[in-house]
1. Of structures I, II, which gives -27500 when helix-only ellipticity at 222 nm (-39500 (n - 2.57) for each DSSP H run of 4 or more, over all residues; to 500) is computed from the coordinates?
2. With P(r) over Cα pairs in 10 Å bins from 0, in percent coming out at 8, 32, 32, 18, 9, 2, 0, pick the structure among I, II it was computed from.
3. Looking at structures I, II, which one was distance in nm of label points 7 Å out along Cα→Cβ at positions 26 and 138 calculated from, given that it came out as 2.2?
Structure I
Amino acid sequence: MSKPIELYYWPTPNGWKVTIFLEEAGLPYDVKYVNIGKGEQFEPAFLEISPNNRMPAIVDPDGPGGEPISIFESGAILQYLGRKTGQFYPSDERARVAVEEWLMWQMGGLGPMLGQNHHFRNYAPEKIPYAIKRYEDEAHRLYGVLDKRLKGRDYVAGDYSIADMAIFSWTRGHERQGVDKADFPNFARWLDAIAARSAVQKAVKVGEEMRMNLADDKEAQKVLFGQRAR
């Protein structure tokens, strides 16, 4: 058996993407927690692996050519693991493009917009009605796009894939985003089906006892929301 993958992780939507894949694929992994509320993402050793000071990141001791490789950015990690294992990331070009379209939709649109939604609804010290409405409206629009895509489909792009893993990780917190899944029945069906998978249930529990109540942790907010170039 190959050496375990080193997973630099904190229990957040982007972190769950990777634990879901690892659990689904049955890959051995060692969790190395990066407490983002205490600023551990700025430690020099971690920055060597993830220069954007964001988790997750991985180190695969058995990388290309049998040499270790480090990878940051959750989407890139999912693509790498999909190619490495041949699972949840089709080799057929048309099928792969469909998966990549929805993975990039999550990375470039859904995740950033829902992140801003979370921030202005739950964490901003000043409640700015325009900002709250702006991001709630965009969240609603994106859930509508997803709901339409899932009409008559079990998964977003053919078979269950890394795109589903990425999108699920961000949408499982829909209630805190001001979204009622009852308004999006196709999404609700898909969400419940993904959440029922045993590997997913195990994956989202990794480190759940460490998950902070960020709304009440002012020191963590200073670390996370006051970042400038260092």
Structure II
Amino acid sequence: MVRISTLFEKSPFEPLLHHYDKVRECVDLVRPMFKAVRDEDYEGLEKLAQKVFKTEHEADLIKDEIRQEIPRSFFLPVYRGDLLGYLKLQDDVADAIENIAYLLTLKRLKLPAALESGLAAYLDSVMDADTKAREMNQRIRDLVQKGFHASQAGDMFDLIRAVERAEWEADKKQYEVSKALFKLEDSMKPSDLMLWWRILLEMGEVANHIEKMADRLRRMLSQ
């Protein structure tokens, strides 16, 4: 098991990147869960959800360890509160995915055919935001080596804007698939309608938290 204290010896950001590696494990389970719902593979869905619950808990443990170990005395290139805020936003991504897993397994949901293409497009847009966030986090290492100065972060600012655009695209797709969902309200059970609506909202929260990560990083670079 990786010791967080040793990661701080490399960089104050290294533990956060280690934490996001665990968050990414949760993100990587989202597509398989929706595929299991589409295929009505409820046993497989339950197994995937249990993986999400376990992985989210592991991310929580890493988060708690970072909070205990984050340096208070030596110089940090950014405000300590911003590091903790960035950590929380990463953890919020895992929490939203845990909520999705919980909602998908409350009952044996069926994916209406009329929602399938819109939901797939929405999911693609949320996953695109995550892909850009992964690249953003990977570039943090290079930026730290350059002193974490805004003058050295031209490419990073471009990537931050790309994350924000991806979140905006996810918002548009959420609106479209939500309208498609409510067109079905007369033919769906109220409980199914409510659950799908909550699931769509939680998917949006994944993209929202990622966009807030980008904004927090911009703020750190601008100090």
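1. Traced to structure II.
2. II
3. II
Only the coordinates and a few stated rules stand behind these numbers; no lab work does. All of these numbers come straight from a predicted model, not from anything done at the bench. Cβ atoms are built from the backbone, for glycine too; each structure is taken alone.
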